[in-house]
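I've put the structures underneath this note.
Any read-out appearing in this document is the output of simple, stated calculations on the displayed coordinates, not a laboratory observation. It should be emphasised that the depicted structure is a prediction, and the values quoted were computed from it without experimental measurement. Cβ atoms are built from the backbone, for glycine too; each structure is taken alone.
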Structure P
């Protein structure tokens with residue numbers, strides 16, 4: 001990875017763990033952050049291999065500027081890797097979720113992933129680079145009250161499959177990482193975002209979905225405490241970037257492996273029953 005790796009969403013959680021791990025291995029990491037003070041703090045904590053880059057994947061102007069910053073700092077028009085990690089999690093009943101909120105989630109998780117990939121592909125092609133897209137077990141199994149998030153991750157899976165096949169002639173590998181529960185701030189953030197949305201929903205939303213929403217909030221807070229460390233996901237991302245024959249998909253965590261097996265082998269009726277029991 002002599003040309004460096006660009007990672008989006010490195011302020012906290014999985015992105016930060018990926019940046020720290022790769023920089024610790026001597027890789028130059030272009031750390032995408034939405035606030036430069038977050039990037040400076042990361043560089044102070046991890047070391048000079050971190051190069052902060054102001055990057056909101058939903059902002060076309062920032063995307064263009066970020067690529068210019070990478071080229072200027074790199075001294076050449078090449079990248080060895082791109083990790084599409086930036087994203088948001090939005091929960092709530094699909095019946096009442098505002099379409100604008102769902103659209104914003106797709107802008108970040110799906111269109112942001114594609115836009116950054118498009119911007120980086122000339123550099124990746126020059127640098128014999130690889131792409132790692134951060135998905136989720138929710139990209140295989142859509143749980144109640146996580147439909148908006150899951151559908152965005154299903155879309156990331158489809159994008160990754162198409163990109164892998166389209167880019168094969170140039171030897172650009174595309175891998176997907178599918179974690180289960182990870183102890184990161186995204187769970188608390190998703191609950192806070194859901195509560196803000198719920199405050200604006202009509203009364204019948206809570207009448208119909210109030211109890212499962214409360215149970216989902218408790219599970220989210222539990223995931224933030226009891227999930228696997230983000231460093232375990234970072235180790236898998238490093239493997240996807242460096243393995244001679246990388247897999248197309250990496251499941252991370254026991255719950256992710258179990259969920260993938262169940263979704264692959266059980267009929268929909270049984271999966272629906274399990275989902276109801278889990279949310280009861």
Structure Q
């Protein structure tokens with residue numbers, strides 16, 4: 001199982017069915033949210049909305065409530081009545097919590113608590129998991145903190161550590177990693193910096209909470225014309241070179257060629 005949804009994943013509250021189709025049209029995939037975006041008294045209705053949704057299952061992710069909540073079993077029962085098979089499990093904290101999903105489902109494990117970040121290695125190893133995502137705000141709340149960022153807008157060290165750990169553990173187990181949402185909707189420059197860094201670091205996608213963030217994320221993940229030119233040229237040169245070689249002033253070896261292949265893969 002692989003994660004193939006694309007770079008911009010847009011959250012949409014499951015209690016707002018009038019927004020479903022528009023969200024899907026604007027983004028590479030839509031995350032229909034049964035968890036934090038929906039009040040407790042609206043969750044039953046939200047599940048019915050998902051059951052009734054007429055959307056392409058290949059581009060829909062459903063975020064369900066955490067496995068240790070009263071809502072989880074009802075979420076699974078609703079999912080079974082749909083064609084949606086990519087599930088985001090909120091507050092994933094241990095691999096055992098993934099046992100409720102059978103072979104029909106591909107799971108994106110959302111590691112967003114201290115326990116979840118600590119268990120990222122065993123969660124990433126689970127056969128149902130196709131990707132890991134991390135979340136900054138729930139993480140800091142689980143630590144008893146008050147803010148994931150400095151006043152400058154940059155992540156605090158603990159958030160940077162969690163982001164790096166999720167990326168490393170996902171890659172170590174051949175899974176994709178999804179970067180966290182940028183909750184300051186008006187901070188377009190900050191979103192651009194983070195999405196550009198996410199793409200360069202190896203994240204497969206970035207989640208977002210507003211449609212106007214989609215274009216910024218897509219542009220950040222798409223390599224520029226010069227990067228594509230260089231990648232094609234260096235790979236062509238490698239066909240006639242042996243081992244390490246010099247190209248346009250740089251030392252080229254296999255890791256650099258892998259970088260070039262990644263650039264071309266994102267250019268498709």
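Comparing structures P, Q by distance in nm of label points 7 Å out along Cα→Cβ at positions 159 and 183, which one has the largest value? Present the calculation step by step, with values, prior to reporting the outcome.
Working: P: 3.0; Q: 0.8.
Comparing P, Q, the top value of distance in nm of label points 7 Å out along Cα→Cβ at positions 159 and 183 belongs to P.
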For semi-axes √(5λ) of the Cα gyration tensor in Å, for residues 7-166 alone, the calculated result is 28, 17, 14, so let me know which of P, Q that is.
P
With FRET efficiency 1/(1 + (r/R0)^6) of positions 15 and 151 (r between Cβ atoms, R0 = 35 Å, to 0.05) derived from the coordinates and found to be 0.55, which of P, Q does the value describe?
Q
If you work out relative contact order in percent (Cα under 8 Å, 6 or more apart) for P, Q, which one comes out largest?
P
Comparing FRET efficiency 1/(1 + (r/R0)^6) of positions 87 and 239 (r between Cβ atoms, R0 = 35 Å, to 0.05) across structures P, Q, the largest value goes to P
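With helix-only ellipticity at 222 nm (-39500 (n - 2.57) for each DSSP H run of 4 or more, over all residues; to 500) coming out at -18000, pick the structure among P, Q it was computed from.
Numbers: P: -18000; Q: -12000.
This figure was derived from P.
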